[in-house]
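Next up: some structures, all given as structure tokens.
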Structure 1
Amino acid sequence: MRDGAVDQVTLCGFKESIYTQVVMMALAAKGVAFELKRDNPFEAGPSGPHPFARVPVMLHGEFAVYETAAITRYVDRAFDGISLVPGDAVGLARMDQVIAIADSYAYWPMVRQAYAHGVVRKQAGIDWDKELVRDGLRAAEPVLSELDGMAREGEVLNGLRISLADCQLAPMVAAFAQLPKGRKMIAQFAALSCWLEWISCSRAFRQAIGKTV
């Protein structure tokens, strides 16, 4: 634990934000108590501490850090508790690979297209775009296939110990699974489905997201 690690931890973001959930999962997995200070840059009002008006930002005492992957790595390094990173080069590479896949290939189609339009906007009675939902579902399939292969390989997403890869990916896949066609698509991938069932029952997931998938 670094000097000052007992300082107050404040997470600036909003619970509906997928990336805020990612950090909440990492904090919960490490057993770190924190205050969630609501900051939604999409709402009118004062902007938060992020220089580019995004979330999340984590404040640890006087230290502030933004960008989700930087925050979660800091959480793992700065606080006592289980390690959230594999102990060997292969496992670390796979963890970093899953995090990059989640950010680069999973988030946009699964969350911003399929989930945002097919679940959030639809349930809120806001205009939603069926074509964007179809595009998201189509683009998600090869992503799920690749992640299923990594789950089968077992270096990460293995249902044995939680890592930063689990924290980064779980909120995205869980959101996608709220779409009936998304859930049906996930069910086609046995290893990934088993992983999702395991992670959604974990303490970190339940504390961050509030319910199992």
Structure 2
Amino acid sequence: MQIPSEEECYRLIYEIGMMEHIAAHSVRVCQVAVLLTDHLNASGYDLNRDMIQASALLHDITKTRSFETGENHALTGCQFLSGLGYAEVGDIVRQHVRLDVYGASEMPAEAEIVNYADKRVLHDQVASLQQRLAYIMEKYGTRPEYHERIRYTWQKTGELENKLFSMVPFSPQEVAGLISPQAFSASLSAYRAVCDGKRYIYCPPA
């Protein structure tokens, strides 16, 4: 099993030309995922922290180009990472929009953590599932077939949320307050330091 380091993830993000706001989103998703992972592992579970960290950082690795190509970025992200030798990370990335199976086990799984964390981040801010759903429905829910699929996914994500938070000592509403703003800035600075010394000014989307 090969897992890219945090620095290698940042290098891949930079080299593929990811939009800056998507990179910031990915960093925030990683923070949510790692927060959950650390608390779950402290409660006696055995999640692969490095795998979750890398998968969360890279979950949108092909999203920027998908705006032009129309490709399924979950699938092509998996293919891209598998081609680099990161098959296990790629498989989690493939499931970040929709899990292969919901509720397959009472035990938490790495793919569930990354999938859920992505649903909790709107742009670069932690949001509730309801806030994220409203945004997704506005952006993608105009076609009836997408509308039903999105509703189903969010229903299952709500069940996943109940499962995960029955295992940790805090509620979904407390997640944002448990993530340090300084840690977010430090992660973005680490990313920028990998980008060949180029200067970046992050402008969050309106």
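Assuming 3.8 is mean projected area of the Cα convex hull in nm², for residues 6-61 alone as calculated from a single structure, say which of 1, 2 it is. Intermediate results must be reported in sequence, preceding the final value.
Values: 1: 3.8; 2: 3.4.
Source structure: 1.
With helix-only ellipticity at 222 nm (-39500 (n - 2.57) for each DSSP H run of 4 or more, over all residues; to 500) derived from the coordinates and found to be -19500, which of 1, 2 does the value describe?
Working through the options, I get structure 2.
Here FRET efficiency 1/(1 + (r/R0)^6) of positions 38 and 158 (r between Cβ atoms, R0 = 30 Å, to 0.05) has been calculated and equals 0.85, so which of 1, 2 was it run on?
Numbers: 1: 0.30; 2: 0.85.
Considering all the candidates, the number was obtained from 2.
Which one of 1, 2 has Cα extents along the principal axes in Å, for residues 110-189 alone, as calculated from the coordinates, equal to 41, 30, 21?
Numbers: 1: 41, 20, 16; 2: 41, 30, 21.
Answer for the origin of the read-out: 2.
Match the computed value 23 of relative contact order in percent (Cα under 8 Å, 6 or more apart) to one of the structures 1, 2, and report its label. Walk me through the numbers on the way to the answer.
Details: 1: 23; 2: 27.
Here the read-out was taken from 1.
Each reported figure results from applying straightforward, stated rules to the coordinates on display, with no laboratory input. As the structure is a prediction and not an experimental result, all values here were calculated from the model. Cβ atoms are built from the backbone, for glycine too; each structure is taken alone.
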